[in-house]
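Before anything else, here is the set of structures, which you'll find just below.
Quick note: the coordinates plus some simple rules give every number you see, no bench work behind them. Predicted, not measured: the structure shown is a model, and the values here were computed from it. Cβ atoms are built from the backbone, for glycine too; each structure is taken alone.
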Structure I
Amino acid sequence: MKIWDAHCHLSGVPGQTPAERMAQLLSFADRLGIERLCVCMGMRWSYDPTPADMRQQNDEVLAALQHWPHRALGYVYLTPNHVAASLAELDRCVRDGPMVGVKLWVARRAHAPELDPIVERATELQAPILQHTYLKATGNLPGESTPMDLAELARRHPAATFIGAHAGGDFELGLRALRACENVSVDLCGTDPAAGMTEMAVRELGAHRVLYGSDAGGRSFASQLGKVLGADIPAAAKKLILGENLRRLLRPILQRKKSL
C-alpha cells in the first residue's frame, strides 16, 4: 500500500538546516513505509508572517525539497494579509518552482474576501489549498479559521480544490460543516487518535474525501497512521485514505510538472 502523507512540517524536527530536518522526517517515514511527504512552512513559523518571513519559510522548504524530489512535495505558505506578496510567492514557488499546493494558516479567517485572488490563482495553477481549520474549546486564535469559514470560501470557489486540515479539530462539528462541499477533502492529522474519527469522516464525506496526514513533527507518523489502520472501515477505504486520494488531487499538477 503506497502511503502519502498530506501534511508535514519542518518545525519540531531535529536538525540545524532544512536538509537535515528533511532527512530526519524521511528516516522516520521509512520505518512506517510512508512513500511521500507533503511539507509546508519553515523551521520557525509565525502566525502572521511578513512578506520577508513568508519568503524565508518557503525558501527553507525549497531547500528541503531539493535533495529528495522523488520523496518530498511542497506547499507554498501564503498569507491573505499580504495578497500581492502571496501571489508573487505562488508564482515563484508553484508556477515557476517545484511546489504543488498552497498552505494557509491563521493570519486571516478563510471566509475573508482577501483570500479570493489567492484561491483564483491557485485554481488556475491546479494547486490544491491546504487550509488550517479548528474549533477549540478554549477559543480560537485571532484569524484562525473554523470549518464553517472554509465551507463559505469553498462555496465561493467551486472549481478550487481544498483540504480542510485537522477535519476541523472538533471533528464531529467540522465534518458536518464541510459535508456539502464536494470540493473539500479533509485530512485527519494533528489530534489524538480518537476512536470513531475516521469512521465518521468516511460516513459523512465518503472515503474518497478523506486523507491521511500526520502533522509531523508536531505529531508522530505512527499515532496518526493508527487513526486509519485501526479504523473499522473496509480495506479499500483505507487504501484510498492512505494515498490514492491525495495522488488523485495532485495528479493534474504533478502531470503538468512531469513529477509523477
Structure II
Amino acid sequence: MNIEAVVTDLDGTIADEGLVDDKNRAVLDRLFDQGIPVIVSTTRMRYSASQIMSGTKVFQHPAICLNGGMIMGGDWDKPGEVWFEKSLDMKIARAITEFTDDKGYELTTIFDEKKYWRQRRADRLGKHFENPTAVIVKNNSEALDAGEPASFMIHRDGNGLQALLEIEEFVHDNFSSSVTLHRHHRDEKFLALTVYPYGINKGSALETLSKRANIDLDKVLAIGDDYVDVPMFDIVGKSVAMKNSPKEVRAKADDVAPACTERGFACCMEKYVLR
C-alpha cells in the first residue's frame, strides 16, 4: 500500500531513554525529503516532546500530546495553536489527590505546560527536578490550586506496584464513567498509570487531527510500543508494534519491527514507506 503519512510514538519507539539516534534522525530527514509527514503521538507534554525531537522537521506538522488530551497545530516546538484540549473534572481531581495524599503516594499532576511533583519525588530525583516545566508542591492536593489538570501520572518508581494497583482500583470503582485509565509498560513491566478525562486516547485524537489536516487514515502507518498505541492501530491502514512491546500489543499490530534499541523505527520506514 502507498503510505502518505506516519504517526509515531516517542518513548520506546523512535526514542530510547529520551534520545533519537542518528540513524532514526537520518530516516526522518529522508521521509520529509520525500514529502511524507511524520506526526508525533505521545503521552508526554508538548515541551518534553519538543526537546526530544529538537533538530528535526516534525514541527512542520501537528502533534498529539498527553495521550490525546491535547492536539497541537504546526510549529509546536513552542507554545502555539491548540486544536484540541480537555481537562479532568475538578471534583474528580480533588478526590484522587485526597486519596493519594491520605495514602502517602506521589502523583505527577499535569497541565498543558506545567507538571507538579510532590516534594518527596523531587527530593529523590535530585538535580533532575531542575526542569522548566516542573513545580514542587508539599502534597498532591496543592497542585490543584493551578486549576483543572489535564491528567495524573503515577510512577511505579517511588510508589511501588501496589500503589499503582490501589489507585487504579479506586479510580475505576468511583469514576469509571468519567475518566480513562491507561497503563504504561516497558516490555512486559507495568511502570506507570495515567488518568485522563473519559474518551481521551491516541486513536480519537488521531481521528480529530486527520479530519482537520485532511489526512486519509487508510494511507497512514502508525507505529508504537504500548497499549496506549493500540487505538491508533485500530483506525489506520498499516500498524506496526515494536519488538519491545507487550505481547498483547504485538498481536494487535499488522507487523512487528525490531526493538527500539535495534533502530526498529528506521527499519520499519525503510520496509514500508521510503521509496
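Miscellaneous remarks
- With helix-only ellipticity at 222 nm (-39500 (n - 2.57) for each DSSP H run of 4 or more, over all residues; to 500) derived as -9000, matching label from I, II: II
- Test item: mean count of other Cβ atoms within 10 Å over residues 164-171 calculated as 24.8, pick one of I, II: I
- Looking across I, II, the calculation of percent of Cα pairs over 19 Å apart, for residues 44-155 alone that yields 47 traces back to II.
- Origin of the derived value -0.43, -1.05, -1.27, -1.34 (log10 I(q)/I(0) by the Debye sum over Cα atoms at q = 0.15, 0.24, 0.27, 0.28 Å⁻¹, for residues 148-219 alone; candidates I, II): I
- Structure responsible for 2.8, with distance in nm of label points 7 Å out along Cα→Cβ at positions 12 and 116 calculated and labels I, II on offer: II
- Ranked by distance in nm of label points 7 Å out along Cα→Cβ at positions 36 and 236, structures I, II are led by I, which has the greatest value.
- Value 0.85, calculated as FRET efficiency 1/(1 + (r/R0)^6) of positions 52 and 172 (r between Cβ atoms, R0 = 41 Å, to 0.05), assigned to which of I, II: II
- At a computed 15 (percent of Cα pairs over 31 Å apart), which of I, II: I
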